[in-house]
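The structures considered in this document are given below.
Taken together, the values in this text are just the output of simple stated rules run on the coordinates, not laboratory data. These numbers were taken from a predicted model, which means no experiment stands behind them. Cβ atoms are built from the backbone, for glycine too; each structure is taken alone.
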Structure I
Amino acid sequence: MVNSQIQQARWSAWLLPVLLTVQFLVSLDMSVVNVALPDIGSGLGFGGESLTWVVNAYALAFGGLLMLGGRLADVIGRRQVLMGGFAVFGAASLAGGLAQAPGELIAARAVQGVGAAGLAPVALALITVNYPEGAARSRALGLWGASGAVGGAVGMLAGGLLTDWVSWRAVMLINVPVVIAALAIARHAVSADRRTGTGERLDLAGALLGTAGTTALVLGLVRTQAYGWTAGQTLAVLTVAALLLGAFVVTESRVRRPLLRLGILARGPVLAANLFALLMSAGQFAAFYFASLYMQQVLGYGSTATGCAFLPFCVGIVVGSALATRIIGRVGARALLVAGGLLGAAGFAWFALAVAVDGGFWLSVLGPSAVASVGVGMCFVPLGTSATTGVAPQETGMASGLLNSSRQVGGAVGLGVVVTVAASATGAAGPAGLVHGFSAAFWVAAGLLTAAALAAAVLSGPPPRPAETTLAEKTSKNSGGGVETGVARSTQG
């Protein structure tokens, strides 16, 4: 018995690395195929606009199923959903790397998104449940946020290197050994948990409406890049999304055990965190996109050089997250969100001023990247903290799925809006016209980060007093929804 406890304590040290791997992988696969798209198109014979579905299929499945994935973790168990998500993600990656036709690759990317939708909310929920409030949780959240941002940036570099040196298939197959290792470790490091609800069943009506509505919304938004906002098919898809999401809200307000309990948004910190995540992701995704275009289309960088140019952004994210981890206990989540949002906005504004036809790496890329990345990195710890403030243990998956949905939808909204703005601002053909459009895009990104900081300042309330937190936990346990906390104590070290 003693040996078993010692062995479990040793394995528990691997819990955080497994959860960081989750966040890194799901972010990596959002960006890693972008640089490889030309080779994918020629290698499999994609025609017309069908190549964009290599990206969109993943985004649709991922964004549409995030809330369902989070709630499944609450109902059937976090360990089960984590292991299942890894298995689905790894199998889809293998299938994508071996694909022989466009349809096979698109299907594999969609299934990858399904796996990612189970993994992403579970990772945040497990951090919230297994790490007590204070320095341990702040450190875990800082690393969690940094791993996601670094995964997105490293995806650009890895996509270029793997495509240039190996094959486009390597950007899919590289996931397989990582998933196998993570599965083997997670089997021991993640403790089996009982069902966290009081014997409830999944809200199937809410799951169908929420998934269909979110998927339609993401579909409508990603298609604006090709068809514009006023095209009939764009308006039709967005209208269907609005109707489905409206029906989802009505349904969730009436069922006893909803997929998303609307009252969770009545908490100021939770509402502020989700609005902040939506706005920040909208600006950040757009800025990443246009920074890449600027380096390739104006500065003349190749795919590998563009990926390398994103490495300073990765370093800045880590620095910002480390800083937030150290000071959140003194300054609080709201102050960090406001400061990080404004610093990120300053970096994107610098981008808007610095992009030029005769620009260079040091002034037009490195300087703005350093400022923006530190600001964005400062936001991940307080985002994770605020999004789960006062949330009962049996609803951590719900809260995590909501936050991840806000980030995903925000990225799609931001890219759709900013691409339209940049296109309308682009003047004459050639580098000068492109630079004018890129500058406008970065100004919009800076405005979105400023709006996020304002939302945090207005909506975030002070964190709950310890007595209030204890009462919430007691209430949760009395309702039959308590969860095991032994792992939390074992993972503090």
Structure II
Amino acid sequence: MMTPLMKTLPLIMSCLILLAAASQSQAEIQLANIFGSNMVLQRGVPVTVWGTAGSGEKLTVRFASEKIETTADANGDWSVTLPPLPASSEGQALNVASENEALEIRNVLVGELWHACGQSNMAMTVQWMPYGLPEVKADIANADLPLIRFCSIHSDPQPEPLKELELSPGWAVCSPKNVTHFSGVCFYFARKIQRELGVPVGIINTSRGGTPIEPFIPQAAFTSHPTLEKELELAGREDLEALRRLPGGVYARDANWLPGRLFNSRLAPIMRLPVRGAIWYQGESNSGTQEDPHDYAHKMRALIKGWRDAMHHQDMPFYFVQLPGSGAGAGWPYLREQQRLATDLPHTGMVVTLDIPGDGIHPANKIDVGQRLARWALAHDYGKQVPFSGPMFDRQEIDDNRIVVHFRHADSGLMVAHKQGLADPQPLPDGKLTHFEIASSDGQWHAAEATINGQTVIVTSPKVSTPIAVRYAYAVSPESVPLYNQHGLPASPFCSKPELLKYDPNLTK
């Protein structure tokens, strides 16, 4: 027997469906959360603008002299593509309107937009720098720089890629009042770029302290090496213990450290917004106590390729920071070498920081770090004639009991020098090259003597008659690393045969 409720149920369901459809068709116009007043759009490339509205709603997007019409799809999603725009220091409005509603963000500039990411040394804000570097106080007071804009994304890790950021992160205009809340590396990178180019510069910072590289790599990129493939398999089961035991695996303290978790929440939702390039400062949490730095070079390549694939920008510049000597742990020398090996990807560059004085795991001098990163961008992306790299190992040449080391970025010649504080490195004409070692045929390392010969270094050891390899500055925290090119940029630590390097993270448990 049919009850009165059963008789009215079809009518109730029909009403609910109609109400849902009406609600969807009348949905409020929204821009994706990455868009906000005071932001910077990348100049010179097509820029996608997207958001949501009512299903089938007709919209008009206006920016600068552009006017583009579109219609939201059945799910309420819409997007338009602005044509390449010239740089503009004049704040303009970005407007999205329907027949009955309008949304506007203000003071939008067009210039150079960069992505910054990593862990705590990238996240470290300007406010902490004066404690170890009093000179920063003057930079804070003079930070009335309205053409520099910052955006920081702090979304929580997620197991699946998000379509949208959890919250609108907002954009801030650089001023003495708020610069202290910005990343130190980002501020000095942006300031140098802006001063050199004279155009607006924006930075989107997605860094998170205390985090290994794995959460920032898209899950789709864990296919290029057996270690990465195994990490993804174990992460799928959330088998943290097996991940910790895996040679070259991640010491995941919780599920937030699993592959892709931060990419899913902080980067996936904004991959459609074009940027000029990316800067990266990370590695401490892949080389600390119980953390295995093996295969980090493969992880770096997966990170870079994964971001490029997600952005559909295969030649996106990617510049990163090699770990410093300050606060170093037992696994850091091995990881520095892994970072150097990852520079074999095109359109990448590495900043050496081993010569920058500092204390603790968060050295205060982010000025040299940011400015050295900016040198790479200025030279490679903006056509500026500026030195951008110190000597990088190229090849070894064994000549009897000697090893002759050849370098890239040594055309200006090599020198022994010393850096003190923020000052440029000072040449030491009578200084001695140190921190060189030679490996004998049995794979054992011995202290060596080294001399500069033009653009090469000649290395010998009285204990080694038949050398097979050479390494430089392979130590936890080598003091006063002396090798520079004539432009005053430091040589990277290196090993001519990385397969001879051994490190057991179990010894640090």
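To test your reading of the models, identify which of I, II gives 52, 38, 24 for Cα extents along the principal axes in Å, for residues 40-215 alone when calculated. Kindly include the intermediate steps, with their values, before the conclusion.
Working: I: 52, 38, 24; II: 57, 40, 26.
Answer by label: I.
Where does the value 18.2 come from, among I, II, when mean count of other Cβ atoms within 10 Å over residues 168-175 is the thing being computed? Write down the numbers at each step before the final one.
Details: I: 21.5; II: 18.2.
Value 18.2 for mean count of other Cβ atoms within 10 Å over residues 168-175 corresponds to II out of I, II.
A value of 34, 25, 23 was computed for semi-axes √(5λ) of the Cα gyration tensor in Å; which of I, II is the source structure? Please list the in-between numbers first.
Numbers: I: 34, 25, 23; II: 48, 28, 18.
Label of the originating structure: I.
Quick one: helix-only ellipticity at 222 nm (-39500 (n - 2.57) for each DSSP H run of 4 or more, over all residues; to 500) came out at -26000 when computed from one of I, II, so which one is it? Show your work: numbers first, answer last.
Values: I: -26000; II: -6000.
Structure I accounts for this read-out.
For distance in nm of label points 7 Å out along Cα→Cβ at positions 32 and 344, which structure out of I, II has the highest calculated value? All intermediate terms of the calculation are to be shown ahead of the outcome.
Details: I: 2.4; II: 3.4.
Top value of distance in nm of label points 7 Å out along Cα→Cβ at positions 32 and 344 goes to structure II.
Tell me which of I, II gives 12 when you compute relative contact order in percent (Cα under 8 Å, 6 or more apart). All intermediate terms of the calculation are to be shown ahead of the outcome.
Working: I: 23; II: 12.
Corresponding structure: II.
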